[in-house]
1. Computing distance in nm of label points 7 Å out along Cα→Cβ at positions 124 and 276 gives 3.6 for which of 1, 2, 3?
2. Could you figure out which one of 1, 2, 3 the value -16000 for helix-only ellipticity at 222 nm (-39500 (n - 2.57) for each DSSP H run of 4 or more, over all residues; to 500) was computed from?
Structure 1
Amino acid sequence: MTDIEQLAQQLEQHPDYRVLRRLVPGRVFNTPAPGQKLSKGIVLDTETTGFDVANDRVIELGMLAFEFDPVTGVVYRVTDVLDELEDPGFPIPPATTAVHHITDDMVKGLRIDDTRVAEFVKNVDVVIAHNAAFDRPFVEARWPLFEQLNWACSIKDIDWREEGFGSAKLEYLLTTQGYFYEAHRAEADCWALLELLNLVLPQSQQTALLAVLLTLNQPQQKVYAINSPFETKDKLKARNYRWSAELRCWSRVLVSDAEMKQELEWLKHHVYAGRSARVELETSGGKVRYSNRVGHKEVVTL
């Protein structure tokens, strides 16, 4: 044991100090039993030139392929790693470079290997991203094959506040486990996410990965508050509705039929003041949710 590690352990014993250790990626998390049936997952992260899928581009793609038990949600080992840069064909905005430190010189003339990406995602059971609603539209625009895969989101598919955490940001969640890492580069964020997925959540006492996997059997539901009165916008915003300028409508994602039923009652009384009104419901399975594609829609009268 090094002198520094001894000092760190001494500090850990004192109630006035917390120690953060650098996250050192390891490919083996657990050892499976002989003949144990395992599934293949991918954790994915991108760095881009901006936030607009129509005009911005992926400039870095990071992916880790890993084996896991689909019943227990235990992570076993990483089987492959991909991290490549790509020239977007135009200058990277300085404000973006300030976040991920990827410069024009670093990506000049480079292109992510499409064949390697296709091989990497073969036979994958789930793709997990920390904020899939950002990453999925970007990778689908660049590689349409991602449209055929089941996706999950480690931000939205886990109730971090219910589990006792004050934030769902990846850096924060890792610090609660005693780790820090160099954030905002694709591969580093992937290693951090996989470490997080192997965490046993304090309240539900299941792995974070299992919590995410369970949502794959629960189609995502979204309610659109069509023609909601302007004066109710603050109520909707406070209830986590988001405004879509394109649709000119407020919407919110819900995770269960029970939540949807409660939400429709809330809309009827607090937004439409008890009057007859129509709202639109959209149901999306794992191959559509968190993408920019549309799921099954129906109109419901309140």
Structure 2
Amino acid sequence: MNEIEKVYLDDLQKIKETIRDVKNQTLVVVNSAVILTYYKIGSIINQRKTWGSSYVRKLANGLEEFGKGYSFDQLMRMSQFAATFTKNEILEQPVPKIPWSSILKIIQKSSSKEEMLWYINQTYKNRWSRSVLLKQFEIDAYSRGIIDPVTNQADFNKEIIKDTLALHFISEKDVHSEKDLKDRLVDNIILFLQELGQGFALVGREYRLSPPNGKNYYIDLLMYHTKIHAYVVIEVKLDCIEPSDFGQLNFYINAVNDLEKTDGDNDTVGILLCKNANNYEIQTTLKGINNPIGISKYKLLEELPSYLEKRLKEIE
């Protein structure tokens, strides 16, 4: 075995161990774990940067078992990422807190490190999607010192609703009913708010609505979002959501708009927090609903390793 082959096997083993290590971390925010993993892999690759792209292609072939997230192109992006930022910059700045695709665009379109860090901080602070980020580059927001406020309310609504919430602070053994799940969420409200994202504030649990019909209605969790200036109704479901759940949530949204919303508030947003959801039922039911409604699936502590493994395979 020649020296290059020996180093290749050693590098390949280091990268495989890095991937396996992160899959075993359950108390992590998924995106942060992915970004830090990519940085470490890129750093390993950059130690052999003089060996050229053929070496990276060989590594990609050796990592096929881990899925398309470790293709040749993706490994080259990791190498560029690790060459662009120092470890301290990544840890001190909100780099791991924004999407990988946004990081790549910022690197690609920025002309200096200062510009990159500015866009990273603004993306995190304002929760810009990739499309909104690109709009800021179009108007040269960094050089002009002007942020384009063109994002409409619908864009903001989409940004605040995560597809999946990693509830690492709740164990399956503690949840046997919807009441248990709501209890655990409120007991760990700081961690829950952190997982929901910046801007959420708890207004109340089992929040009572008292319309003029004389009946009382109780919202599982009523939030207020300081970025979009709107109430957010969260209904908690232990398992799969049913079509009837959309009607209930739609009623609560309309009721909050009627009873709680002021002239300074935007339209109320609704979120169904559930274990799983049927795409056909979601799409079919939402056709007749105009209010902004999103679905967030949750993963409890024991489910996070397998969920993280799936995400690592999916992310490009």
Structure 3
Amino acid sequence: MAPGTISGQIADKSGAAIVGAHIKLSLDGQSPTQAVVEAVADTDGQFTFTNIPPGPFQLTISSTGFATQTISGTLHAGEVDVVPMIQLPLATAVTEVRVAAPTEELAEAQIQEQEKQRVLGVFPNFYVSYDPNAVALRPKQKFELAWKTTIDPVTFVLIGAVAGIQQSQNTFGGYGQGAQGYAKRYGAGYADTVTSTFIGGAILPSLLKQDPRYFYKGSGSKTSRALYAISMAVVCKGDNGHWQPAYSAILGSLIAAGISNSYYPSHDRGAALTFENTAIGIGTTAAANLFQEFIVKKITPNLPKHDPANQNSATP
């Protein structure tokens, strides 16, 4: 009987191709270790087996950081069998043990999960990890999170609302009133968001090798969780998995506040105001972390599932 062809594509749960996935082909019910043919997924996650004898077959797909999947089928004589896209779920156990030696693919998959996190299904909540042993972010991924945050439609709406409140209270009176005053307040607010997000959440974390995310604790007494949340305003996890002072966030606030002196009204500028705003920012972060620790998870749908009982390694 004429041989056939078996082909397909390997992807993660978001549909992104998994490059280098390992595929074993077994015929006539043989175990994966007795596979007669093996292949590796190309840059598009695709694979092809040619000149395969017709009959029952089994595909076993594996990739570092992902759970192994097995697909069965029957190849007919001369058939070109294109199997449906094979999606590999994350392997939680592997994620936990490979913190010190992450893979770019696994980190990217986790980031894609985070980018789906929205409080009440609306407000972006990208800078929170519910996996205590999440893979360290590469610089590219730190910039990706910053970019997604600053161009999110909700970000524009929130900045517009704040600018409206400022105008109604005549905050930054030097901007004046009317459409021009509102535009200046809006522009200053958006500039603050962009500079603080990119400097404190991408540029400095990349240079200093620090993780800009808040790592949800979720276990222990309320007091221990509260102290943890507050401490995370001045402490962060390094890319090496160790806790350290949050130089990126603190310096980022100082630098962003200093830059704001170039566009805020003259009587609202000055070094004293820069340090004052940085201190206020740290306090605000601590309050936001408490909100994250005790409230946000309850009102955020479709979160990735992780076991908070395994979070001891996430406590500084």
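Just so it is clear, none of the values below were taken in a lab; they were calculated from the coordinates. None of these values were measured; they are calculated from a predicted model. Cβ atoms are built from the backbone, for glycine too; each structure is taken alone.
1. It traces back to 2.
2. 2
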